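Presented below are the structures under discussion, each in the form of structure tokens.
Values in this text are rule-based calculations from the coordinates and carry no lab data. All of these numbers come straight from a predicted model, not from anything done at the bench. Cβ atoms are built from the backbone, for glycine too; each structure is taken alone.
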Structure I
Amino acid sequence: MKLAELDTPVLLVDRALLARNIARMQAMAAGAGIAYRPHAKAHKSPVIAEMQLAAGAVGQCCAKLGEAEVLAAGGVRDILITTPVVGRGKLARLMNLLNEARVAVVTDSAANVGELARAAQTGGRPIEVLIEVDVGQGRCGVMPGAAAGELAAEIADQKWLRFQGLQGYQGALQMLGSAAERRAKVQDALDKLLASADAVKKRGIAVAVLTGGGTGSSAIDCALKGLTELQPGSYIFMDAKYAGIEWEGAHRVPFENALTVLGTVISRPAKDHAIVDVGMKAASGDGGPLQAIDLPGGVFSFAGDEHGHLRFEGTCPLEIGAQVRFIPSHCDTTVNLYDQYLVVEGDDVVDVWDIPARGRVQ
């Protein structure tokens, strides 16, 4: 099937670009001697997870328990859930999941440690636990330093829990435009994580894993070599916002835009603009507007749930029925709007991959 035959809007993945992105991140991590555990919140697909594992990833990260359940059902056998799992219902699901895969979780409170310990004892299976440290995100996590040591001691005292290490993620710095500013903030976050690891070790508790990082900080994380494990997500697809950042040691980001949304011009109400069938239900706007491909001067803006404006300073070159490919501003939230990827090579649709973890927010 050709792209020109498709009903739109649809989500496209360029198979060659996806494969190159996966290989580049694997090479970067391997060259630094750091394991990489990519984040499935970006792709939500066991098919893509298996591609990453085949390239050398040690496992997958999942933001939510529901995502982990989907990946485990799809054959992924090593998963880290990067958000605390809280509540009786979710803990019962976690124990069931441990029958299918090795699953570790993060925590940042004594109350949750107690919950995890009781669930593990009731289920008769130990749970592997990491402590989330707030290294600057201002979201989940204990304060760096002594608090991590105190919580690690509580975990170590629990017969049914197995302390593995620390997680420190600083998402706010991933798209800082200046490479020098990003490096300084990555170093600061790493210093906080290492100080926390020292506090744990002073209590006689081993720290096997220091996990964190992301796509925008990956080159810096590899150069600093403080982490034992990387958690990049967006690198497989990339999105429009990443085009605006400087890259550590290079003129441009080494990953390519493998994910696009294909739309169609459905109206030409004025000389200078067109209306496309790509609105907020077809692409997320939390990262800003979409970027039209091969249309210099074309500026996209959302025009509602089902519509988008594509404006030009002069005459719009598009006729009704013309197809337009867009780079999303945020790949994670755009993927979450679709049930399937259409896999393309050039102008040919060569495969269809389901996105079974989309909408798994629990």
Structure II
Amino acid sequence: MSAGAGRRRRPPVGDHGQMPNARSRPPAGGERAALAALLRRKSVQCSALGSPLYAELLQRAAADVAAGGVCLAVLRGHGGDPPGSALALRFMSAVHRAVLDGNAPRLARHYRSAGGTHGPHGAWPAFRELVADQRELLRELVCRPIQTNEAGRCAALLPGWLAIAAETRLPLRLLEVGASAGLILRFDRYRYETQGGCWGPAGSPVRLDGFEGKPGFAPIVVASRRGCDLEPLDPRDEETRIRLRCTVWADQLERLRLLDSALALARGFPVRVDRAPAGGWLQEQLGRRVAGEATVVFHSIVWQYLTDPERERLRSLLTTAASRATPEAPLAWLRMEPAGGVAQVTLTTWPKGRERVLAQAGYHGRPVRLCPTISSGDREG
């Protein structure tokens, strides 16, 4: 998702397209240590999130950077990039792109996304060889912001959409900040499977499970769906598929299969994603009060990419729109954002101003642990 104030070096809003504004660069002598530490931290995270290949390669790359090796040649100058810009994942995405483009047959043997079967063991020499041979290409690719569109996050957001529909009994007007290829905007075209039942079209090629608990299933009618992004991606375009695939961790085939299925479905179900910054776009959309529909502003793993002024502007826009909300034209703010080691799904609804935590989930959407009772953060006012 990308939805900030502009493209490339301008301020961002989402994890799908734009890097946050760079901080001041660290002293040259400290950059090597900072980069190595960043790669080590991401290695630990990848291990915890089920990617032994990336955990191994990032750990080796960290040692290479610390020793002044070829990985440092690619990453030099990025030591001051803010944490939210996901430098380690940009690096891995750049290498993954080279593999998917067929430029690294030796490394491809270790990348399940490219049909490889060799696993992490022995992958480092091939990885280092690729970095050494294609460092200039990788230096260019690593400057590109992460562009993802995880359909799996629909599983985490589903309890929010269900709650809004059940409580308002109105069709939903969906407004997504940072929509990328619009895969999440098509959430009602997917099948959700829990131990307590299923929701969504039985014949959908996109099937989501991993629920701990049963969402309160309710009928949902989507009146309209629209998103914004700094660089919208066209699901009909093969370049979109490659670009999104290269940001998925190469040994996580289930995520890749889910992405391919969602893109295939999207090709036959058009959704409008405007090329626009979040603030101006949301101001325009919320400026129109739509009676008989519940307006739902939502985003997932976006907040970390906002500058402080951008966050304040979005809050201000929502506050202004909330003041005009009525039972006939309610407003909801649904978001899935980091909360420590998990993502937290929070819903605020107006006119009552009720806020509650609905679920905790993995950053890629699953597993989803539903919150069975009202949390201490639930409030009305």
Which of I, II yields 2.4 [distance in nm of label points 7 Å out along Cα→Cβ at positions 43 and 259, calculated]: II
Identity of the structure behind 4.8 (criterion: distance in nm of label points 7 Å out along Cα→Cβ at positions 187 and 323, calculated), options I, II: I
For distance in nm of label points 7 Å out along Cα→Cβ at positions 251 and 347 computed as 3.1, the structure of I, II it came from: I
Which entry (I, II) yields the derived value 71, 43, 34 for Cα extents along the principal axes in Å: I
Value -0.32, -0.67, calculated as log10 I(q)/I(0) by the Debye sum over Cα atoms at q = 0.09, 0.13 Å⁻¹, for residues 171-314 alone, assigned to which of I, II: II
Structure from which -11500 was derived, helix-only ellipticity at 222 nm (-39500 (n - 2.57) for each DSSP H run of 4 or more, over all residues; to 500), options I, II: II
